[in-house]
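Listed after this line are the structures, all set down as structure tokens.
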Structure 1
Amino acid sequence: MRQSRKNSFQRLYETAEAQQGFFTTKQAKAAGFAENTHPYHVQAGNWIREHRGIYRLARFPQTDHPDLAIWSLWSRNRHEVTEGVYSHQTALSLHELSDVNPTKLHITVPPQFRRNSEIPGILVLHHGIVPPQDIQTAQGFQFTCPLRTIVDVVEAGTVEGAFVRQAVRQAFDRGLFSRSELRKAKLSEPVKKLFEEVLRRVA
């Protein structure tokens, strides 16, 4: 019995470790913790309840982006597949492109994404399909690649033009994408026009 419990803790730790110490109710059950024992682990101080159905191992070291891990888990569907990809202003910030400092977390979810409960106020949901080649991964979350990020903010029109142009210049200067990649990319006319305008001034 003691060995079985030890194995359950080990399985849960391995799952949580890849998610900055966080895990879902379903993941705890899969590791071997019956759902009726979850309140005990919270009361005993082993777990911290962060949101409905999301916990954190109390002794797991603090990480840089805990909020991104939490809401990534929140975006999981009934099959425990993460559907949310951080995008727009949030992805700009993660790539350190421009001086944009968003107060909310922008996340792109599939068109069919639905939640019965209220959408947390910290989140701004964008509905769309993000293909695998446009996704980068970090510890416990996904976010859009630089080119896709800039395309998204241009098309959304919610970021000041000066910031967008700054992001394009910085991405190009850092080699995050090339002129040849831009020529191959399927870009809308407004996006293409913006890139051409900015890159004309780049040596």
Structure 2
Amino acid sequence: MNREKFMKALALRLYPILRADGFRGSGNTLRRVDEQVVHVFNLQASTGGSECYLNLGAHLMFLPTPGGSVPDAKSIKEYECAFRDRFDPPSGSSHGWSYGRNEDELNETIAFICDHWSNYGRAFFDRYSHFPDSFHLLVDDIDPSGVHPTELLTFARIAAHLHKNARSESLAQEALRRCPERATDLRAELSQLIHDVNSTRTKR
């Protein structure tokens, strides 16, 4: 089957489910905005032309995008989100969703995606659903030892925004401890966050 036919059939069956959950938009990207939180669903065709990917993203509007810009809830892309994942087929993340060789295979794939949306897509977004409650749990439960310093900066910023200053500083300090010397921009951002958190404490 070709890409256009698969995309159209998927949109006709999956998009009503997404829109019932509050997503809005058209084309390959839909978004759901709830005050501080934005959720992004993106349908991405593979470069090989025989499959596609279902990309999921969640972002907080007070967090900068990876490029350092202020996010726009109406246009933010999945790859700009702080939290990202994919709804992968049973064959695993090394493969996308095949368009199928015929109508039956196309329908079987789309039926599987729709039937399992709650277990994968909706479950991802539920982890980042409510601000601040979901994010209090997120920063409290994270084990910093297995998290990349760049991601720890994100968690530290969230903790600071939630006025969890001690937790914010500990996450930033752990990130700084493991951050390579050559990552000068990241080290500067971590050091600035630690300075800002300590300044807030002093003012109090």
Structure 3
Amino acid sequence: MKLTKKDIQFIDDFLIYKKIKHLDIRVELIDHLATEFEDCSAYVIIEDFLLSKVNFILEFNKKQKKTIHWGYQKLLWVQFAKFFYQLKFIAILTALVFIGYVIFNLFSLKTFSFIWLSTLAILLLYPIYYQIRYSKALKKVQSMQSLFSITSLPSVFLYTFGILKDYLFETPTVLVLYFSISLLLSLSAVIVIENNRRKIIEKYIKLVRET
């Protein structure tokens, strides 16, 4: 039984009613439920089918949060690796190295560290700001838990700097390496979040608005 646009919208509304607020999980549920209903459901009325799937929906929501966390960690490292073999990302890496080299030679280590800390903080806070600022557009695309999971690793460099500060200032080479890896991971996190945000919205529009 082929679902209509109205049926797909009903599934979306039902999931929102069940407090599945974020598109990153909701689009997966919409796709799964619509496919199951069309291919192998014994139900004729979509509402009856959805009511029979409430436990599945809630369990899927719980499990998917863990899946998203580890999926983002994998994507983070994949994106990080691209800075060393994809031309456009190599260009970004080269620019960062050049800018870092200039700043390192023009300013003191403390000023260099301040500039790094400020840049890293902006990169880490950007996804959260974006989520809050644009949460009214298509509701919330990604959960805060997802955003924290993708920025958790880059944040470690920020949190541990105070502990390692004395050692890093004594070994400038390690300091530059420490800062470089942290910035690349943070930039990778922003790229992954934005790429996924775009894909999620595109899939949602295709499922719900273009069916």
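Derivation of every value follows stated rules applied to the coordinates shown; laboratory data play no part. Quick caveat, the model's predicted, so the values are computed rather than measured. Cβ atoms are built from the backbone, for glycine too; each structure is taken alone.
Per-structure values
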item: Structure (1, 2, 3) behind the derived value -12000 of helix-only ellipticity at 222 nm (-39500 (n - 2.57) for each DSSP H run of 4 or more, over all residues; to 500); result: 1
item: Distance in nm of label points 7 Å out along Cα→Cβ at positions 19 and 91 derived as 2.3 - corresponding label from 1, 2, 3; result: 1
item: Structure with the greatest value (metric distance in nm of label points 7 Å out along Cα→Cβ at positions 11 and 35, set 1, 2, 3); result: 2
item: Origin of the derived value 22.1 (mean count of other Cβ atoms within 10 Å over residues 67-74; candidates 1, 2, 3); result: 1
